[in-house]
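**Q** In structure tokens below, several structures.
Bear in mind that the values in this text are calculations on the coordinates, not laboratory data. These figures come from a predicted structure and were not determined experimentally. Cβ atoms are built from the backbone, for glycine too; each structure is taken alone.
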Structure 1
Amino acid sequence: IDKGGFGTVFVVDGRKRFYGVVTDGDIRRAILKGVNIEKPIGEITNKKPIVVKGKIEREELAKLKNREDIKEMTLNNYSLKIPVVDRKERVKDVIFVHANRKNPVYSLMTKQKFDKGTVKKILLVGGAGYLGSVLCRKLLNRRYKVRVLDNLTYGDEGIKALYKNKNFEFFKGDIRNISDLVEAIKGMDAVIHLAAIVGDPACAVDSEETLEINYLATKTITETCKYLQINRFIFASTCSVYGQNSSSDQKLAEESPLNPVSLYAETKIKCEKSILEAADENFSPTILRMATLYGYSPLMRFDLAINFLTAGALFNKKITIFGGNQWRPWLHLEDTAQAYIACLEAPIEKVGGTIFNLLSENYKIIEVGNIINSICPGVKIEISKKITDKRSYNVSFNKISRVLNYQPKKKIIDGVTEIKNVIKRGLIRDYKDPKYRITLPQI
């Protein structure tokens, strides 16, 4: 029931002939009556449900509203999943009747699509931000219905162009408020949790608030999703959990030791642990440990290393790098959003209860400076021996490539060129404007 996301299962016999229907409501009522959950499913199966026999074309769907058994159910404001069975009594298609007393809506789902499950409505928690505003657009382009829960700390510049889209919905709220969470999560098929105080310096400003937002609120979101039977849950974590690694020339996999050097990374580790502890047959979370992102977004940030260095190179003709030999994984925003969609659309047994490293390439910071210099010639690169950020990690993304056939398309050179073009067109006039910066960049 939960894995498919339908709230309903069709029961078949040993010869795969249709036997009856069980809904999540049937199970709840049976438990309340004291029925042993270990009993055979046949004991609570509705053996006389509404069934349509034979092949049915889409144009014939509306005629079903004249059937008395269906009419009675829609008058009582019930939504139905009606099996379509062939001459051998095998389920071939599914008819969805969406409750509406005056004009019920009928839709047909083929067995091929039915077998894949139906994730249609997606909640993006923190969806108005740098990544969320890009991911929203990609999901809408794929015909998903998208709801965003965000407190708009950094404004709505990233999503205001979407307000008129009929498949987009915005809830303004605080993830620390349980009422806001319940209201936003209700009716969704999947939840993508992006909201957080991002980056080590920002988290260090107020450690208590960081724990509330990054850790405690995530626990509450997890528990709310479980309560509301949201099976698909994707959590945005970070490669910062690997921290300062002594053997940075060796690539780190998902099972490699964690060595956080900041409160930000520590809260992400706590979140990962609490989310995976909550996983069961009805809750299948996926955790994405993201590299440092770069690229242009409708809600732009210049506190990210590549974005910041590129802007500095163009506006100041000078960039400063602290140390420079630290390894970091990098990932373009477009490839990041595509990875979330890949997890969302993958068979849940492939991604449920799983952690994936998410990146496209690893470079030392000094190498990134040289790439930027090749795109923005004439830039002076200053190297400071004062290392303000001791993180260094060289990360593998073999797992997500193997499991989901994920192949990022963008390189650092593409992101630098993209930002250069945006600045040259005059779309960014002052990269130090507070609206572009959450904290000072870490380089």
Structure 2
Amino acid sequence: MFYHIWTEGCQMNVADSTRLSSALEQLGYRPAPQIEAADVIVLNTCVVRQSAEEKAIGRLSSLKKIKEQRPQTVICLMGCMVGMGDFSPLQKRFPFVDVFSAPSDTSRLISYLLETERLKTSDHHAAAWTILEQNDDFVLPVEMRGNSVAAFVPIVLGCSHACSYCVIPLRRGREISRPPEKILSEVCKLAEQGIQEITLLGQIVDRYGRENPVYPTLAELIRQIHPVDGVQRIRFLTSHPNWMTDELLGTLSELPKVMPHFELPIQAGDDEVLRRMRRGYTVEKYLSIVEKIRARFPFSSIATDLIVGFPGETAQQFEHSLQMLTTVRPDMTHVARYSPRPGTYSAMHMEDSVPDEEKWERFRAVETLQEKITAEINTRYLGENIPVLFEGKKKERWFGRTPTNKLVFTDSATSLLGKIESVKITWAGPWSMIGDISADQ
């Protein structure tokens, strides 16, 4: 029995797909050599932008032919395209889909496979019930075993901060923190399987435990994870400026396994646009947090998110965003053109007033500026010896990440997978660097 999972979107979707792959393999399924050979096909979707939704619809529509040729194939639509509510409109639109699964929900597909007697052995039936009761130990999918050194661990599911443009609260539901003992157990299991770098995930990861008074804060949770044997590096994302506290920064600065890289979205560099986005902070507050980060972590990196063409954004307000980037000098800006998402406040109450052509011009202006900033930042690494955790090999070169999340390539006749090596940087571009293993190690 074979399965195939197509994943689009954020790191949370990647984590969900990894979890589902693990569950399917415990039921006797194996990765399909090609999608046409799969007995179970899963599309894990993203709808945060219109382009992502259109891509998912196109991919899903292409599966209709497979279903006609092989009616026994189970097709599962998963993720934010399904959401947390009524999916009957999707059932009518895509009648060839067998299972509709909400984000992070493996139970609907597992239950369907049980109910339709697709599982072959009593052991597989027992494994299915263990998974449904959430008592299973997380086992890496076969394709990751021995090949992966980094993994995502979701700690906050959903989001309760309703930015005016964001569809995530509607599709992933209210914010729920996972039990700390479950998280710690998962981290320990991953470390036992060779994972050395853990990235803790949440739509607003800093809000971990806020809705449950008996849970630790994110700072306390990271302090619990820090001693786990085998874990060499800890990262977390995505942060929100309102919840990047002094307590959190103070704790992180005391823990050497925490990497000095921060994902801190700004979304706009103009206070009026931020107000209409319902972000809950000003540019001044954002800049003060950046200042605190760099005071505690002088050699840190910061990545941010920016939306261009938000309803009513004037040319001057966009210039304020460019000025903000020039001031902050982030290592990376994930820029997106605004697209109205059904059900959000901005889609219902604000006119999408910026022409698409203008959105593209602003998009390209941000990309050009960010490329220049990143190239200048990376040039500072030239001649420096930087610790790199190697993750794999591409085109005959080993690649890995620095503590500040910079991508580094190097040549080596022996395997570097899972090793932390000091690399002397000999070439630096805006998106990657090249270096040599330091001879004096």
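**Q** State the single structure among 1, 2 that was used to calculate FRET efficiency 1/(1 + (r/R0)^6) of positions 174 and 390 (r between Cβ atoms, R0 = 35 Å, to 0.05), giving 0.60.
**A** Label of the originating structure: 1.
**Q** Identify the structure, out of 1, 2, from whose coordinates mean count of other Cβ atoms within 10 Å over residues 198-205 was calculated to give 18.0.
**A** Clearly, the read-out refers to 1.
**Q** Can you say which of 1, 2 returns 4.2 when distance in nm of label points 7 Å out along Cα→Cβ at positions 30 and 222 is computed?
**A** The value was obtained from structure 2.
**Q** When helix-only ellipticity at 222 nm (-39500 (n - 2.57) for each DSSP H run of 4 or more, over all residues; to 500) is calculated, the result is -11000; to which of the structures 1, 2 does this value belong?
**A** Structure of origin is 2.
**Q** I have 78, 44, 38 for Cα extents along the principal axes in Å, calculated from one of the structures 1, 2. Which structure is it?
**A** Considering all the candidates, the number was obtained from 1.
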